[in-house]
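Student: Take a look at the structures listed below.
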Structure 1
Amino acid sequence: MELSIHTKNILGLQLPTDPRWVNLAEISIEAILTDHAYCEQKAATTCISYIQRYSDYSLMVESLAPIVTEEWGHFRMVLQELKKRGLELGRQRKDEYVNKLIEFQRKGGRIEDRFLDQMLTMALVEARSCERFKRLSEGLDDEYLRNFYRKFMESEAGHYTLFINLADHYTDKKLVRNRWKEWLEYEAGVMNEMAIRGDRIH
């Protein structure tokens, strides 16, 4: 799977990651692996929460059940990588990026609108993770880690598509596209305001 380095046409992201991020991440491998592990853990638990909250959305439940297993498997893979390198799983840190996205979600009104925003939030997180993993797969000096992150990149691209498709399934596609455009513009603003940190996936 080949992804454009800018990822704009495929993932829709309006602002690519600053190339300097990879250099900072390479200096902080223990921190970046720790943050990555928690990202995978939170992805699994978030999917579980959606299955519980929207148990009558049959397609979503059937689609997210295997994602829970996959994301938890990714968590274990990153833990194994930390252990192999003699590194420790550090403490979970506040995810400023995801918290900023959650601020943009519609909290009241129709359940359909809240569901749409939650699916698009997940799609954005997966898209940005995919873009970051691509950066790591191309820019790290460690060949093993480059291959390690290429596998994650391909997985996240599939997850991004899944959440967009779920949004399309339960909401009028025109509404999805209009709201997705708003989300992309908002996310670009969030990325533009955040400092470049090599100890975070996002």
Structure 2
Amino acid sequence: MEAQLAHDAFFHVRVIIGLVAGLCITRLLTGLARFVQHPARPRLYPVHLGWVLFLLLAVLHFWWFEFGLGRIGAWSFELYLFVVGYASLFFFTSTLLFPDRIDEYAGFADYFHARQRWFYGFLALILLTDIVDTIVKGDAHLRALGPAYVAVDAVLAGFAFVAIGVRDRRFHAAFVILALAAQLWRILRQLTLFA
């Protein structure tokens, strides 16, 4: 009976995670579609596009690997709030990358750097929350991923905190390339670990 309750609770949590992750993916894909619909406006910015790709991969990665929460034997309301809060961080970050309007900015470069404190603050929260989420899934999960997984999150979170105050656009370009490489490495590594 208790196992059935844990399974039902996990199903309930999966539904809300799916809804929030679906909203994130919709926001990101709709934003990208606008570039095709209106190629002349607003002007593209490679750093912005890089973070869009990073976040799209991160949301897909999050959604797929939240299956690990199925190992949790007993759900509490606090754990439920944590997981929903974690998913919500992705949504807020998605809306920062593609706001409803950017009419008051010359393009996405101006917009991105005007909001970079918010963006990198949310990015750091996502990365730090991922560490906690990994721990919540249990020691076996943490050992399977290895210390490199947590170290990558910690290093990227550190870079995100630094990026909050950096104005040099070369730094932002290098950071998004590093983050994309790290995200791809994590996904490919986890797919081979859990295959």
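A short reminder: the numbers here are calculations on the coordinates, not readings from a lab. Note that this is a predicted model, so its numbers are computed, not measured. Cβ atoms are built from the backbone, for glycine too; each structure is taken alone.
Student: Can you rank 1, 2 by distance in nm of label points 7 Å out along Cα→Cβ at positions 41 and 145 and just name the one with the largest value?
Tutor: Working: 1: 2.0; 2: 4.3.
The maximum falls on structure 2.
Student: Next question, about the same structure. Tell me which of 1, 2 gives 49, 15, 9 when you compute Cα extents along the principal axes in Å, for residues 105-160 alone.
Tutor: Working: 1: 49, 15, 9; 2: 49, 17, 14.
Structure of origin is 1.
Student: Then there is this: Going by relative contact order in percent (Cα under 8 Å, 6 or more apart), which of structures 1, 2 comes out largest?
Tutor: With respect to relative contact order in percent (Cα under 8 Å, 6 or more apart), the highest-scoring structure among 1, 2 is 1.
Student: Turning to a different aspect of this structure: Thinking of 1, 2, which structure, once Rg and Dmax of the Cα atoms in Å, for residues 25-136 alone is computed, gives back 16.0, 53?
Tutor: The correct label is 2.
Student: Given a value of 2.1 for distance in nm of label points 7 Å out along Cα→Cβ at positions 33 and 73, point me to the structure among 1, 2 it was derived from.
Tutor: Working: 1: 2.1; 2: 4.6.
This figure was derived from 1.
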